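Below, each structure is written out as structure tokens.
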Structure P
Amino acid sequence: MEVIDTHCHLDMKAHFQQFERALAEARAAGVGKFIIPGITQAGWPRLMELCRQEQGLFAAPGLHPLYLAHHRPRHLEELEELVRESQPGGSSRPVAIGEIGLDYYVDSVDRIAQQQLFEQQLKIAAAARLPILLHVRKAHDQVLATLRRKHFAHGGIVHAFSGSLQQAGHFIKLGFAIGICGTITYDRARRIRKVASELPREALVVETDAPDIPPASHWGESNHPAYLPEVLEALAALRGEPSEVTAHYTTANAKRVLGLPD
């Protein structure tokens, strides 16, 4: 039963000092493929190198909306060049641009700068005909409005979805899958548990967001891709179906949305 972690930060040395061990444990748990999103330009070289070296790792370089202090205008040019120089179908070809978007949860972040950065990366993704990995907190309607205004047509995944059922439906209509993570393992997370139980199966993918958002059984610990089966089993329980069924369609959805090989 192969599952795909559609969002994990295995490239972060500070959290995964024993990278090979973390990868081996995840594979032993049934995680066959891993999508590694970017945070800052400084992290792209290691991200891309790991994805070149390791089978089943796929890169999604981008500039995170909460790290504005680390981003420079030239980084957008470098992202455009990185995508342009990679060979379609090759191991170094990014499968998405990520993680990008808007975050209104943190009041101190410049929303105008976030918006500009988001739109610039949308343009790069559209030109390359690549999907995107969306980071969205307290800004779902604003992100939806931007996607519509820019006529973005390549879909992607709304990572660690935290919006309403109605907002999820709007994203799905725009070609996006909804990323379900360890949040659903917490009984107090009633809204997202309800959303996860009611969404159509063709819209769902699973993720860990490791090292963040650990499942309830690992509360207070660093998260690992090896814990993805716990997310999958919680999702299956909420939807009243065998975990093998949930694994099958979430894996198929991830492959379809991101264009991953079998």
Structure Q
Amino acid sequence: MDLMKGKKGLIFGVSNTHGIAYGIAKQIHDAGGEIAFTYANEAMEKRVRPIAEEFGAKIIMECDVTNEDHVKAVFAECEKVYGKLDFVVHAVAFANKEDLTGRFIDTSKAGWDLALGISAYSLVTVCKYAENIMNEGGSIFAMTYLGSILSVPGYNVMGVAKAALESSMRFLAVDLGKKGVRVNCLSAGPVKTLAAMGIGGFSKMLKAAVARAPLGRNVALEDVGKAGLFLASDLSSGMTGEVIYADCGCHSAYASAEEMDVLSQHIEI
């Protein structure tokens, strides 16, 4: 498939071969796209570099997305090597574990700032430095989750960060739209990744998704990868300022018939 032949882009957030960012990178690479990779710190380099080299990456750079100088340097290198970019994927999020458990009301100010800085404001920084080297018709998209619009147990401050990410995306879509660049979010259903396993009660989230999803199953890594390929490619040329769901329809259902039956047996009205 040559859907991405001649297209060049950058992905933030690949950390292993089981994550969503990898799933997207693989689909883009298999479709002919050329990808630059970043890693968060020195410790992550040993995980990311072999993946990037497998994909024939010309750029493999350290980038702490909360460090504006790092982000600036990455895009400067991309301009030097590629000239212009066609796509940028933002798949970066983090929150302290203690801020994902217990009551949301107990979220610390430091934990709030950390989660929103890494998971949401970093998209603003990325777009700021991507803007001038994006080809017209280019695509920037960020990964989000249903916890941005619904309270999900064990997600807490990350839900607020994803809500901020999605809102930021809409304003960025207006700013970059003047240059013909699209900005969207891709909301993936729960996938068994190393990052997701750090969320308390994640196995229950997986079961709940199966019970609620109209397709009757969890979304697979390949499903999310294909959705990412769609957003990175010209196939989504008329779409910007959107949250696209790849969750087997879970976001669209209030509850499954089975859930309604179980709940109705325990609640008197």
Structure R
Amino acid sequence: MTAPELSDVLLFLGLDPPEAAQLLGVSLRTLQRWLAGEEIPGPAAAALKAWHQLHALHLAWKPDAISVFENDQAQIERARQHAQEVAYLINLVEKRGGPKFRFSVSIAKGLATFGPFEVGFYSLANGGFSFSSYRRRDTSPDLARDKPFLEDAAYCISKAFSQAKTAPPALRAVARYVRQHSDVFVVDGPGRQPTTERRRIQQEIEGVADKLIELATAAETGDASYHQFEELLQKLHALGFFPTIELVSAVAHAMV
């Protein structure tokens, strides 16, 4: 990693030199030398690259604020190692074309499941996660044999946490648009419908907006799917209401 690349990464992560030095476990003078062109050690470069990747995926990479504030270097180091491990697993699964075993993830329950596999995890204060356990309902667990499953579980959990950050605001944006324009819809037959009928359709459209808000709340804990959004979108289309393609695309990007 070159000095310009280091500057770009710190800007992307929103870190000033003192905070970056603290998180990397080095002195401010050392970091300033790196910024001036001195060679950056491999472990520091690896940590920065992992943080960059996780930040781009909307995944937690920082230790919690208390650890930083109290300069708890042991906790900061554990968080750094965990971030690198998560980034490594994401890279590993993406290099083989994505997860072969797609785990269903509930952040609220702290559980990822696929067939007989159950992988438990804790939600951390910094917005990330840590594994707690895994078991198989069909046979005894074996880390060596089950490694591909656990890697895919880690990937799916990571994606669920990413979705929990990006999906709710995208869904709420659609809900706001629907509510603000609920009186504008396409009708079959005569252009001028009775007022009572138009009001009924408008109320149904607003009811779908309420369901979108509920789905956004469920998405905060990983308990929402794009299929559920599609069902609500189909209800809107049946009522003659069509949200903008930009809003729908934002939800698809966040949830698929």
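Quick note: the coordinates plus some simple rules give every number you see, no bench work behind them. Model, not experiment: these values are computed from the prediction. Cβ atoms are built from the backbone, for glycine too; each structure is taken alone.
Where does the value 2.6 come from, among P, Q, R, when distance in nm of label points 7 Å out along Cα→Cβ at positions 54 and 102 is the thing being computed?
Values: P: 3.4; Q: 3.9; R: 2.6.
Corresponding structure: R.
Please state which of the structures P, Q, R yields 3.7 when distance in nm of label points 7 Å out along Cα→Cβ at positions 150 and 174 is computed from it.
R
Cα extents along the principal axes in Å, for residues 182-221 alone was computed and gave 45, 15, 11; which structure, P, Q, R, did it come from? Write down the numbers at each step before the final one.
On the way: P: 31, 20, 11; Q: 35, 26, 14; R: 45, 15, 11.
Traced to structure R.
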